[in-house]
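No value in this document is a laboratory result; all are computed from the given coordinates. Predicted, not measured: the structure shown is a model, and the values here were computed from it. Cβ atoms are built from the backbone, for glycine too; each structure is taken alone.
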Structure P
Amino acid sequence: MRYFLLLLALAGFAPVRPARAADEMVKITITATVPKDTPADSKIYLAGNLDAVGSWKADGVEMKKLDSGDYQVELKLPKDETLEYKLNRGNWETVEKAANGDEIANRTLTSDKDKEEKITVGTWRKDAAPSAPSNQEKKSTATGDIHYHGEFASKILGNERQLIVWLPPGYEDEKDRRYPVLYMHDGQNVFDVATSFAGEWRADETAAKLIADKKIEPIIMVGIENAGSKRMSEYTPTVDPTLNQGGHAEDYAKFLIEEVKPFIDHRYRTQSDREHTAVAGSSLGGLVSLYLIEKHGDVFSKCAAISPTLNWDNRQLLHQIEADKSWTTRGPLIIWLDMGTAEGTGDDPARSVDAARAMADVLRKTGLVENKEFAFKEFNGAAHNEAAWAARFDQVLMFLFSPPG
């Protein structure tokens, strides 16, 4: 079974790609059986990571209702792409869930040839009434002093994205003070429900409260939006042979170190040294965070790997970190590692927890002191989603940025 395939792409807004020739396109037919209690007049939509299905807009493609009561859609997709998708009834408040109400991983398929897929929806999210899709933007939930740097172009990656910078309370008043920086992947999901795929981390509210309560030192947070359909490639250090994708994490690292960080250090009053520079992410964002702390520990001294996708390419990064005898010698480290016990379906949760435990054992073997230089936490019943990550993000921040002394 392919690893829960990476529940990822939460909020990918992919840049438009050039059209492909007809012979490079394949036909994918998806037929969905929906729950019996689905209202007869419901409209069902398929939303996913590719341009052809709306780049994660909830009303990406409307499915046709069949006489059988099932819903069906025919897609023309570029050949050899990985489609990640979910169904909903018009907005993300009505997204599909497992029959027991748990969150599910993104559905995935590879467009290697013409094919037909049959799926069954367990249930719909019940905490909001379904509504017709709307062109109105969601109300922003971003709080505090936030600065947006749109269309931040990368010569290294050949694309662009938005940087979202949250400044701590008092930043404008204390003109001589400089601040540690936390760089966070999947920036769409960090501060604002209006830009997120399925909820936000509430990093702004959480950090503000912890600073006010003097539980963490004041910090700057930088949300780096992902590149949509390029997310999987940029966040993975190696090619996963089961997907034939990935392997450009080093390019992403250069983008972060040579383009993003110099811009932030020039524009804002940062403490730019290694000791005060941290990186954090979830899922594949957690994987690339571990890659950054191992390969570029001269730049980053702190890392939060939240629900990292360690089973990518048969745990290749885990084995690489275990074999590397030099990465812990560059200076003090602080590493947060965690995993929920309900991340995915089938045997995925057990595999995820097992991989996280194996990673924790590797950190112990390096000589890092547990609960001081690294922390490993298992969260009972926690799923692989923004709500779970938001619920424990205060613990992450307190471990990384506890006040000195």
Structure Q
Amino acid sequence: MTFVYKAYDRDGSATKGNVDARDLGDAREILRRRGLYVLSVTADGESEKKDTSAARSRGGRKLQNVAMFMRQLHVLISTGTPIVEALLALERQTQDPQWRGVITAVRENVEQGLPFSSALAQFPDQFDAVCRGLIMAGESGGNLDAMLDRLAVLTRKQVHVRSAVIGALIYPCLLIVVAISVLMVLLTFVLPRFADLFHTLDTPLPGSTYILVLVSQATCRYWWVALVAAGGLGFGIYTWLNTEIGRRAVAVAAVRLPTLGALTRNFATARITRLLGILLQGRVSLVEALQLTRESTNNHLYARLLDKASAAVTRGESLASAFANNSLVAPSVYEAMRSGDKTGQLGPLLSTVADFLDEENEVTLRSLTSIIEPFILIVLGVLVGFVVLSMFLPLFDLTAAMRGGN
């Protein structure tokens, strides 16, 4: 196969071209032997857009399967089980048929003589660039079991962070769904009956009641228009988000929003520092670690920052210099990088920083949701109270008028 690559040479100059190789992993290995620092490699005829979309789909992958796969494979390999037998054992005990198919294909490729890292490279949606890079480093260094252990730790951390985010968002989302459902029930079932009563009594309606009656009538008569509009809006947003402009706009907004922007930056920084720390502790070169981390980053702002860092390191500058005075990274992370560059303990320091950031992010997320939940309840109470009061106001006025007449 022919692959198209972009890379830096030893002088720090950008270069690109074609290379013939069996697969993606083999292409990277050939370029590495040439002394090139690879930025991207894609099969000839495939656009980079397709490649980066595979990286972005990382959020939808079953990290739990990957984490369990790496953990179990580490246990088997560390006890001396050959890689093919270990994969066969995992294949037999896997319940998910789709995941079992992936393991089967990986095992068959290994049995045919393909390196384990190259076999994993056939499934980039399941095994990202960082995973393949660590496996390749473990194969070349003869410490595959240690790399599998690092990958198991990494994927478990990612699963934990994702579970924390989803768990924190479930209750607020549930409250919003309940609020919308209650309002729709009031507008479509309860209020029309009161509207008939008001019409029978022939009593003047207060302004708020009159407006609610009009909204209720419009909702009951033209509900299909609302559904079509909502579907069209959803499709339009989905299409826009799949464009380069939409993704860039969302990335910029995500890091600049008040409060939420800081949380987004901390989550992204924690992920980058953890990936770099794991890769450096796995004895992957700094330039290659930056490139692998860049391939696993779905925010173009941080991808551009990592490209800048890779170019700086290639020119012989320190890693910290690329992250200095950058609003995307906290000053504490820059100081840790600067200290790690001086002491030669950059990998462990970055992993420690990532642990600290993850703990801080969980606390911030819980605090934020604890503020949002009562706010949603208050808004729900105010809206429902307004609707109920508007429905009963005409009855109160009618009762007062009858008493006055008596």
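Ranked on FRET efficiency 1/(1 + (r/R0)^6) of positions 119 and 271 (r between Cβ atoms, R0 = 30 Å, to 0.05), which label among P, Q comes first with the largest value?
Across P, Q, FRET efficiency 1/(1 + (r/R0)^6) of positions 119 and 271 (r between Cβ atoms, R0 = 30 Å, to 0.05) peaks for Q.
Here volume of the Cα convex hull per residue in Å³ has been calculated and equals 140, so which of P, Q was it run on?
Corresponding structure: P.
Out of P, Q, which has the highest value for FRET efficiency 1/(1 + (r/R0)^6) of positions 183 and 263 (r between Cβ atoms, R0 = 35 Å, to 0.05)?
Between P, Q, the highest calculated value is found for P.
With helix-only ellipticity at 222 nm (-39500 (n - 2.57) for each DSSP H run of 4 or more, over all residues; to 500) coming out at -25000, pick the structure among P, Q it was computed from.
Derived from Q, not from the others.
Quick one: mean count of other Cβ atoms within 10 Å over residues 151-158 came out at 13.8 when computed from one of P, Q, so which one is it?
Source structure for this number: P.
In terms of mean count of other Cβ atoms within 10 Å over residues 175-182, which of structures P, Q is highest?
Once mean count of other Cβ atoms within 10 Å over residues 175-182 is tallied for P, Q, the winner is P.
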